[in-house]
1. Among 1, 2, considering only volume of the Cα convex hull per residue in Å³, which has the greatest calculated value?
2. State the single structure among 1, 2 that was used to calculate distance in nm of label points 7 Å out along Cα→Cβ at positions 21 and 45, giving 1.5.
Structure 1
Amino acid sequence: MPTYNVTLKQGATDDDLQKAKKEVTDQGGKIVNEFKLVKGFTAEFPEDSVHALKSNDQITVEADSVVTTQ
């Protein structure tokens, strides 16, 4: 399954975070990492189901990728 970074927008509540995590697991996804500094997590999530998360206006969903510096 593809891996996605899911972050909640500023002003989102802890309840919003729990709802997002539940939505992932309800759709067959798996939380693989939880962020400490921002409300969010990394999840393995079926690509054909990720549109459900993207429709939530409190959430930003991005494909996980390698980041390098110069």
Structure 2
Amino acid sequence: MKEFTVCYTLDHEIQKETIIKGLDVNKEEIVQEVLERMERSPFFIVANHKERSIIDSSLVRYVRVIKEKVLVQI
């Protein structure tokens, strides 16, 4: 398993989300998944270890995977 930390730069703040996926997933696929989620809905939920937040898709200016960590290697 891999843990990705995604950073969303909004108009007035920065939000971080933790996404856990399989070992075969790379950063580009995570960014693509996030962009598709933003296109489908005007609002989406981001979750990290501490809290969950609702983000307005129209306020997102930049998306970046800032950290990739391997949790389990088989």
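Coordinate-derived values only; no laboratory data. Owing to the predicted nature of the structure, the values given are computational and were not obtained by experimental measurement. Cβ atoms are built from the backbone, for glycine too; each structure is taken alone.
1. Looking at the calculated values, the largest one is 1.
2. 1
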